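What follows is a group of structures, each given as structure tokens.
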Structure I
Amino acid sequence: MAGALSLQTVLASFLEPHVPRPPRQAQVCAHLQACRTPAMGGWLLQCDRCQAVQPHYFACRDRHCPHCQHHASQRWCEQQQQAVLPVPYYHVVFTLPHALNPWVQLHPDLLYDLWFQSVWATLRAFAAAPRYLGGELGMTAVLHTWGQTLERHVHLHCLIPGGARTAAGQWRPARSNYLFPVRALSRRVRGRMVSALRSAYARSELHRVTRAGEVTALLHTLMQTEWVVYSNHCLAHTDTVVAYLARYTHRIAITEQRLVAIDDAQVTFRYRDYRDNGKHKLMQLAGAEFVRRFLLHVLPKGFMRIRHYGFLANRCREEKLEQIRIALGQADERDAATIVVETPFDGYLCPRCRQGVARVRYPIAAIRWKGG
């Protein structure tokens with residue numbers, strides 16, 4: 001099959017127009033197919049040296065788009081850099097059991113929200129306990145819903161400064177290499193999530209789960225299993241923290257760099273097999289199956305998949321971070337060079353002569369998109 005190895009090519013080749021899809025999935029497919037094409041409209045640019053004319057089409061800015069998310073990640077991390085503290089950071093990952101995947105399919109907003117709430121409530125309680133930190137924790141949590149083979153694998157990546165802010169505004173550093181005991185975290189978050197689901201069912205919020213006895217039986221089973229929690233004492237330098245955070249914040253289910261081949265029937269892509277020591281392997285999927293798996297990870301419209309908690313919560317971040325920096329004996333060292341300043345579009349280096357500047361000549365109207 002001719003064409004670039006891209007998600008646009010995959011969708012153009014294997015998205016079956018006669019298959020009914022939820023409106024949100026159809027909307028995302030339309031955005032990704034239209035991104036940087038005449039469907040989006042744009043500018044006609046002309047070089048001020050060689051006079052070459054070329055179109056520049058607008059981006060879709062959909063958070064599921066691999067092209068748009070790269071730039072969004074850069075902008076976001078530049079903004080977050082000012083919130084990074086000069087302390088070690090911990091990376092903790094909480095995985096939702098796969099037994100709950102059918103409920104995620106039926107009630108994604110609810111399950112994702114309850115998972116955020118349960119994870120934060122668990123970590124907050126551990127941090128407040130005098131035997132651990134005895135203070136307020138800060139956390140940035142990022143929701144991922146996929147595994148390496150694009151199957152549903154819901155988990156939260158939590159990046160946590162290594163310490164807590166006490167009621168007196170002092171900083172109490174963490175002493176353990178793993179922040180809190182992993183097994184204890186696992187059991188506590190299990191209890192909180194099962195309790196939250198039971199309460200949600202009592203409030204009729206799991207109304208699409210209709211099989212008699214399913215809720216009681218599944219919640220009982222979940223309480224008998226070990227939930228997966230991973231903790232790592234990972235980072236000690238501010239620049240490293242920002243770069244590390246960028247790896248997780250604006251990811252999509254699969255990057256185009258992992259695509260190996262697209263033919264008339266299937267898609268081949270690279271993945272890491274963590275059950276085999278993280279070896280890189282190839283997987284071939286029928287094109288329609290690849291699209292199905294990719295669309296499993298379309299988030300509900302408006303859903304916040306990056307959230308800040310504790311002293312990193314947006315409503316109080318500036319004040320509390322200032323207190324913590326004073327407690328750490330650190331002056332406000334925010335570098336003005338890292339502040340992003342938006343400037344008007346002023347053209348590009350001409351790709352033809354590589355000397356002139358391609359400037360806007362006139363706008364190109366968008367084509368009304370009828371896909372999806």
Structure II
Amino acid sequence: ATEPQRAIVGDFVPDEVLVTVDGDAATVQQIAASFGLEVRSERQSRLLGTTLARFGIPDGRPVGVVLAQLAADGRTRRREPNHVYSLQQAAGIVNYAFDRIALDAKAASGENVRVAVIDTGIDDTNPALSGVIADQFDAMPNVPIEKRDHGTSIDGLIAGVGALKGMAPGAKIYHARAFEGGKSTMDVILSALDWAAEQDVRIINMSFVGPKNDLLGIACRNARSLGIVLVAAAGNNGPKAPYGYPAAFDGVIAVTATDAKDGLMPQANRGAYVFISAPGVEMVAPSGAGSDVVTGTSFAAAIVSGAIANLIHVAPDRSADEIEKALADTARDLGPKGRDNDFGYGLLDTKAAEAVKKE
């Protein structure tokens with residue numbers, strides 16, 4: 001008889017599982033011993049509200065088989081693959097985004113609004129990031145930082161200063177490095193999210209996409225219940241791609257990318273989860289020590305995070321729910337009438353959203 005096996009969707013680390021455990025380090029060791037696994041890491045997760053263990057499978061058993069075996073053990077609460085996530089980048093001028101999203105470039109400010117970004121490492125010598133980074137955390141300290149462009153561009157689009165001004169100059173960026181070579185894994189991202197939640201941030205920008213994972217869903221739900229606005233890239237995997245996560249979780253603002261003429265980026269993901277559109281095609285952004293032209297829903301997400309920082313700067317007591325509603329109610333409709341799978345509610349209109357009076 002073949003062993004029962006759980007079906008798994010998406011890319012994942014082939015010899016690891018993530019398990020939330022009722023108990024402490026000793027319990028984690030006992031579970032490892034019971035199932036012939038090795039403990040690769042264990043920690044208390046603030047957003048999961050429990051112990052998160054990462055077990056290695058030393059004997060080549062498929063992940064699906066091990067997940068099915070662990071399901072029978074009452075000490076384990078949730079059992080998930082260690083899914084792999086990817087950054088969403090498709091390959092001294094005022095960014096055209098200001099005009100498209102009705103944000104006055106001269107008046108734009110996110111003064112002292114705390115924004116967390118989970119991304120690659122950054123080039124903090126780039127002049128656009130001068131004084132912008134309030135704190136940094138490395139969620140994968142054992143992996144040397146080689147690629148810094150994506151994170152540098154995201155931080156710059158949100159809060160850059162000088163010639164490459166971002167949407168919300170004055171915002172304080174709390175930067176968690178969780179990607180190398182364009183990839184990360186669930187355990188690393190969860191560690192970055194936990195750190196972000198502890199920095200008292202108002203917004204978390206997640207410019208990456210991967211499969212649905214319950215642990216990520218719980219972390220997002222609990223971050224949202226702390227009042228944090230969650231912004232994520234809808235994905236660049238094309239019109240027929242499956243839903244991209246974390247963007248497709250409830251309470252996460254899924255952002256698709258449009259160009260200077262409000263046309264949809266052709267390689268954008270589509271679906272009922274798409275919430276709003278923002279510029280993300282051929283924008284100039286800080287990169288390395290200088291700048292580059294960037295395209296992708298990653299960058300559109302950063303534009304939305306910056307716009308939301310402006311809304312919070314103007315009205316600090318605005319809640320995550322109120323912000324989400326204001327964006328939906330004021331977006332400039334694109335495509336079919338009303339909310340649609342291509343553009344969501346339509347193009348972000350910062351000026352109109354700022355004008356919405358609190359209920």
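A value of 5.2 was derived for distance in nm of label points 7 Å out along Cα→Cβ at positions 58 and 290; which structure in I, II was it taken from? Don't skip to the answer; put the middle values down first.
Values: I: 3.0; II: 5.2.
Corresponding structure: II.
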Problem set entry | FRET efficiency 1/(1 + (r/R0)^6) of positions 282 and 314 (r between Cβ atoms, R0 = 25 Å, to 0.05) - structure with the largest value, from I, II | II
Exercise. To which of I, II does the computed value -0.81 (log10 I(q)/I(0) by the Debye sum over Cα atoms at q = 0.12 Å⁻¹) belong?
Worked result: II
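Assuming -10500 is helix-only ellipticity at 222 nm (-39500 (n - 2.57) for each DSSP H run of 4 or more, over all residues; to 500) as calculated from a single structure, say which of I, II it is.
On the way: I: -10500; II: -7500.
Among I, II, the structure yielding -10500 for helix-only ellipticity at 222 nm (-39500 (n - 2.57) for each DSSP H run of 4 or more, over all residues; to 500) is I.
Every read-out reported here was derived from the displayed coordinates using simple, explicitly stated rules and does not represent laboratory data. None of the values given here were measured: they were computed from a predicted structure. Cβ atoms are built from the backbone, for glycine too; each structure is taken alone.
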